[in-house]
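Where a number appears in this text, it was derived from the coordinates with a stated rule and is not lab data. If you're wondering where the values come from, they're calculated on a predicted model, not measured in any experiment. Cβ atoms are built from the backbone, for glycine too; each structure is taken alone.
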Structure P
Amino acid sequence: MSNSQLGAQKTDNLGAAIAQRTNVDGSVHIIAPFVKSLSSSINGLNLRDEARKEKPMVVADIAHYLCVAHGKHPGIIEHAMSKIVEDCSREWLVKAADGFTRERIYLTELTVAAGPITRIVGQDETDMLIVNQSKHYKMLASSDRKGCSIGAAAAFIMDWHHIRQLMDIVALQLNISIPSSTLPSVHETEKMISEYATSENITRAINFGADQILSQQRAFWNLIKARATSRNAA
């Protein structure tokens with residue numbers, strides 16, 4: 001979609017459009033193989049020896065790197081809060097910040113229970129790439145361009161609902177209790193975005209922030225996927 005098309009997009013359906021893009025361009029399709037393989041073992045289906053050996057390493061990677069990327073405070077939501085003053089978004093931001101505080105606690109529990117990751121060739125490069133991603137998250141969420149911050153935060157929360165499903169499967173693997181999520185729902189997020197987008201310039205900035213966050217999320221999961229592929233090829 002071109003910038004002119006994005007700018008012309010009706011604000012009353014912008015939230016739904018971003019939700020749809022999150023479903024297509026976010027984490028969900030990349031993490032689907034992890035969801036499928038880990039769910040299979042929970043459901044008692046027999047796994048090949050290779051899969052049984054790989055499972056704890058995948059679990060550790062997911063927990064550890066999610067914690068590296070999103071387990072520290074301040075994160076995307078807090079950075080966005082420092083830039084956004086509009087009343088239409090304050091309630092959503094407060095709920096998102098409070099909810100993600102609880103998600104960080106959950107991430108820490110998963111990481112501790114999963115144990116250390118397995119070092120492989122290229123480990124240091126992977127670690128550096130994921131650490132550097134945090135800088136990109138901060139840059140997008142704290143942008144001075146009006147709309148970019150809220151677009152980034154909204155797309156992140158929408159995408160996190162998909163990631164949360166994988167986290168819960170990891171928790172079942174580790175025999176950890178699954179806490180209820182208190183994050184804003186996708187519907188609440190759609191509504192907030194549509195109310196926030198009061199001009200074409202803001203709409204463009206919201207779309208830009210959302211698309212860039214989704215790109216970063218895809219890059220993150222592709223690194224996790226590459227680690228699993230590398231181990232299987234060894």
Structure Q
Amino acid sequence: MVRSSSICYVVGAMSLTPALRPYPAPGDYVIAADRGFDSLMAYGVTPDLAVGDFDSLGHRPNHPNVIQLPTEKDDTDMVYALREGLGLGYRRFVLLGGVGGRLEHTLANLQLLDWLTTNGAQGVLAGEKTVATCIRDGDSLTFPATLEGYLSVFCNSGAAEGVTLSGLKFPLDKAELAGSFPLGVSNQFQGQEATVTVEKGSLLLLWEERGDLYSLLPRLWMGQRERSNGAV
């Protein structure tokens with residue numbers, strides 16, 4: 001049975017760096033989505049599963065656990081990989097290789113962060129010097145005082161109600177953000193703990209990746225309300 005602290009890594013096509021390559025612990029699970037297989041193998045990380053239509057990779061990978069998908073399908077390779085992880089019981093996801101490149105794929109992967117919250121899961125998307133995550137409906141996320149630079153907070157769609165930003169340069173108190181206007185772009189950390197809360201609706205949070213993602217993750221997830229959907 002999957003522990004609540006275990007992570008499912010889903011890796012798409014990207015040039016990984018030593019700071020972003022997965023460092024799976026016992027109980028974690030690594031899924032290569034299409035050309036993410038090459039990205040992982042280049043860093044000596046053998047995935048537990050490879051999924052995709054492999055149009056980007058150009059061949060079926062030489063791996064004992066492969067799910068070959070049709071080229072024409074409703075789910076992207078990334079969506080299929082996330083469904084596999086959810087089905088295995090994982091509720092914490094790190095998505096790598098989902099930003100940059102084709103804009104529509106980046107937007108789709110940002111939407112998947114919100115989709116994960118509707119499935120009782122938490123997801124973080126990292127790449128291109130950016131980290132993104134999503135919170136919704138009563139969630140709070142607290143950032144440590146060590147973070148520097150910008151934090152942008154956007155409503156995903158419709159309206160997000162009861163949005164409170166504290167410890168940032170531009171605070172808000174139970175405000176409403178609309179998906180039609182980027183009011184929350186380029187806020188700034190101030191050398192103190194910063195907390196983002198939303199009472200109703202969903203928020204997308206983006207900040208700069210500075211090589212500290214994996215040291216930061218436990219503190220972020222500890223500060224976010226645990227979602228219970230069968231994982232223990």
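For this structure, a couple of remarks:
- Looking across P, Q, the calculation of relative contact order in percent (Cα under 8 Å, 6 or more apart) that yields 39 traces back to P.
- Of structures P, Q, the largest value of distance in nm of label points 7 Å out along Cα→Cβ at positions 60 and 204 belongs to P.
- Source structure (of P, Q) for helix-only ellipticity at 222 nm (-39500 (n - 2.57) for each DSSP H run of 4 or more, over all residues; to 500), computed value -26000: P
- Per distance in nm of label points 7 Å out along Cα→Cβ at positions 76 and 148, the highest-valued of structures P, Q: Q
- Structure (P, Q) behind the derived value 19 of percent of Cα pairs over 33 Å apart: P
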